[in-house]
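*Asks:* Each in structure tokens, the structures are laid out below.
Nothing in this text is a laboratory measurement; each read-out follows from the coordinates by a stated rule. Source: prediction; values computed, not measured. Cβ atoms are built from the backbone, for glycine too; each structure is taken alone.
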Structure I
């Protein structure tokens, strides 16, 4: 059966242990026929990407590790004219360093940007899933083993069936059917602060209605948050508080996370 990775984004602290473990395992170490040595710089076969959403002081950060997706239908294989890329029975996709001529066609064919060019060796290289370890009795790839928060999991795809129902993959529109699944990827947010400009105090408990049944109240700091919103949606916001005129903001589009800033309400 095919192997798979589950990455729970809500558990990722951005420590980069997975990225460092990958470098430690592959940089300067020749694991032919799985892969030639990774260069000491420039390659990140496991790369942690930071995502910053919003503006100060309403900011949220999350981290997404990127590696080869070992796709069920990898587009890098037909892109390679030398037959240097192959898929194993367990689903891992490898580049044979003995056949690769470094032409870079596979890099053009990969929609995820996870294949690197080794200029010194004239090779294209990427994550191997640490198959050189797995084939010799190790239970986990280095990135999974090094994660201190259990953000990474690795195993049989069928054993992750329930998680996969809730997970997403990167660029599903490609049809590549990746085997790296992501849980709890945050959506966009809309946030702000509501205050009384006359009394110069925040308004606590103001009712905030975003539409589509989405409601929130301002907290003890006057802040409201609508989290995990789909990207690219349009919303109209209504804010109501006893003794104040309603406050409306129309046409908010979540092409990014939105900090509406400090919002004054007029007394009736």
Structure II
């Protein structure tokens, strides 16, 4: 694909990349991925995301604490996130939000951590990356409490109606390669409701490999499968989707490579 892709949500800070992290990152520009945003999900991975961004020109970082680890968001952790976010290549607070599917942290703790980090994003003038699993109404309620604070709902799994609402509030949605799975009708409706100008693409690697690679470790080079699926839904070329979604991502995260 001639248009460089922007993988707006990856986890090269995952232990699953310990063996070949830098080899995998080094290869991305030659394999069509012009930019990658490495997203933290706890304090150690947030620190590593910043280290990766410092080493690789095409890598950027987000720092935050995932709802699974909400109880670890102490005042000291918030202070460290604030300090990490001062790095010029940190472009978002995330991955934050609510996960009422696994419930690995108490829901009260998840809600508190989500609001604290939304407030931090607003304080720092950074967008937020929201994890929403089986908590659509609750996540929407929280972002409504922060008018004017941009957020992207990553690995979007909500309805078309919710997508319209998020876009109307100035937010974005992002799709992973799970839209290539057989049961993706709701995702198609949501994408068409949001419109290409409000969509970003991602891998969430090493998770959610596309249908053609199910069971394997996902990597940023496979983000093209997301562009191809969206192109089919919108009736445009995959190159056009790559162009639009990369533009959307650069604008949303304030990235000027």
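*Asks:* One of I, II was used to calculate Rg and Dmax of the Cα atoms in Å, giving 16.6, 49; which?
*Replies:* II
*Asks:* Hey, semi-axes √(5λ) of the Cα gyration tensor in Å, for residues 132-219 alone derived from one of I, II reads 45, 18, 11; which structure?
*Replies:* Checking each candidate, the match is I.
*Asks:* Computing FRET efficiency 1/(1 + (r/R0)^6) of positions 76 and 172 (r between Cβ atoms, R0 = 30 Å, to 0.05) for each of I, II, which one ends up highest?
*Replies:* Once FRET efficiency 1/(1 + (r/R0)^6) of positions 76 and 172 (r between Cβ atoms, R0 = 30 Å, to 0.05) is worked out for each structure, I has the highest.
*Asks:* Oh, and also: One of I, II was used to calculate helix-only ellipticity at 222 nm (-39500 (n - 2.57) for each DSSP H run of 4 or more, over all residues; to 500), giving -12500; which?
*Replies:* II
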